[in-house]
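Listed after this line are the structures, all set down as structure tokens.
Read-outs: derived from the displayed coordinates by stated rules, not from any lab. This is a predicted model, so every value here is computed, not measured. Cβ atoms are built from the backbone, for glycine too; each structure is taken alone.
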Structure P
Amino acid sequence: MASLPAAKFDNAERQTRYDLAACYRLAAKFGMTDVIYTHISARIPGTEDLLINRFGDQFHEVTASSLVKFRIDEEPSERDVNPAGYVIHSAVHGARHDVGCVMHTHTVAGVAVACQAQGLLPISQYSLQFHNRIAYHDYEGIALLEDEKPRLVRDMGTHGALILRNHGLLTAYPTIAETFSAMYNLERACQVQIAAMSGGAALYPVPEHVRELTARQTENFGGQETGVPEWTALVRELERTDPGFAD
């Protein structure tokens, strides 16, 4: 890990900043951006402090030291943090103490599936990871109102993935690695669904018992924490090709 100013951050915050900045750069690499209007947050372990991108920064510009820190229960200035980002991320982190990272996107494929009444279909290996493991939240306008937070939390329940209808995608897991990897797979699932439906042919069904089997297999694949092997490989590449994220 490249070094941040030693006197400025303790070890937990330094590592969280490093990993979250990497997550932003990887999201940019894979096209999971919407200029300045989506966001990824992470909780600094052992605290009620969150890190998020500075409002106005594009994902490819985010660095470890540029991330904004704020407390879950204290709304930051709109000049610092996207107000919709504050509502969404403080709601999830405030209610789900098992969650260390929240990632929200507005990709074309993700929004397209969020606009479809049937939601995510169990038609590909990517989507089967989320079989019976994804929730839905109805659109209530731009997420600026505090009173939407309890409904968002209620609808998400204990799931790690959420489709915000007519809006986009959200993943929330204990680690940044898990959250990014889940979003990568959810995005791929949406891309496959839109591509498969665009041909107009009937979709080949996956039997129910195979759907659940595949979801369980994904959770225990290779005997490692879900998402860690691919995350490690991606960060290793990022350190070679785009090391500025660690500044």
Structure Q
Amino acid sequence: MTRILLIPGLICDAHVWDAALTALDDLPVTVADVTMQTSIPDMARDLLARHDGPLVVVGHSMGGRVAMEMAHMAPDRIRAMALLNTGIHPRKDGEDAKRQAMIDLAYAQGMNGLAKAWLPGMMAEGLTPDPSVLDGLTHMVCGMTPEIHERQMRALLNRPDASATIGAYGGPMLLIVGRQDQWSPIAQHEAIAQLCPQARLEIIEDAGHFAPVEQPAAVAGLLAGWVRSLTPDLQKAT
């Protein structure tokens, strides 16, 4: 039986997938844990080992990187892939210093201080953030630790160059990006679509990097419709 694996991004958990979990509640769905590993390949290997059989992988942000690495390692097991608010580029010039500054901030000011500094820039550019959305994301971030944050940040710094491998994946692919995502903009998803011509690109209006939380109904509806169109063996686990 094919299972759906939802993979959170940097210092994220199931909160990001609340709406998707509701929309897919009649199907076998699991939220991945990527808080303990120290690299993107280790995250991919662990998830492949922990979750048997064919998978539909859905990754948000860093989780998209993990999903792509899983497809690189075990393309025969990845039935389909949805990538949200993510990218394929390797480490950029100057990225080390910026990520180190955020690592240092989390240790110096705690996760609440990190949330205050980090989350506003993840919201839809040019729009006033919904206070309830920020509150929910802040609560999620504060449930993490500076150590988890550092592990995941270093994993991202040493991420594989997905642009060199993603083109080999031929399975169904859904790309979702917020119109106002200033961190992983539309152009990054268009670059994936150029390498994977089978990909379907959907742009979510009035959403930034946290599109699944900023516009939960729109994103969950797209995911649920796409998943149900894939294969007849996606049935509720009994």
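For the reader, a short list of remarks on this structure follows.
- Here relative contact order in percent (Cα under 8 Å, 6 or more apart) is compared for structures P, Q. The highest value is that of Q.
- Source structure of the calculated read-out (mean count of other Cβ atoms within 10 Å over residues 109-116, 17.0) within P, Q: Q.
- In this comparison of P, Q, the computed figure 24.2 for mean count of other Cβ atoms within 10 Å over residues 21-28 is attributed to P.
- Answer label among P, Q for the case where semi-axes √(5λ) of the Cα gyration tensor in Å, for residues 45-92 alone, calculated from the coordinates, equals 17, 13, 9: P
- Computing distance in nm of label points 7 Å out along Cα→Cβ at positions 125 and 149 across structures P, Q gives 4.1 for structure P.
- Computed 17.7, 60 for Rg and Dmax of the Cα atoms in Å - originating structure among P, Q: P
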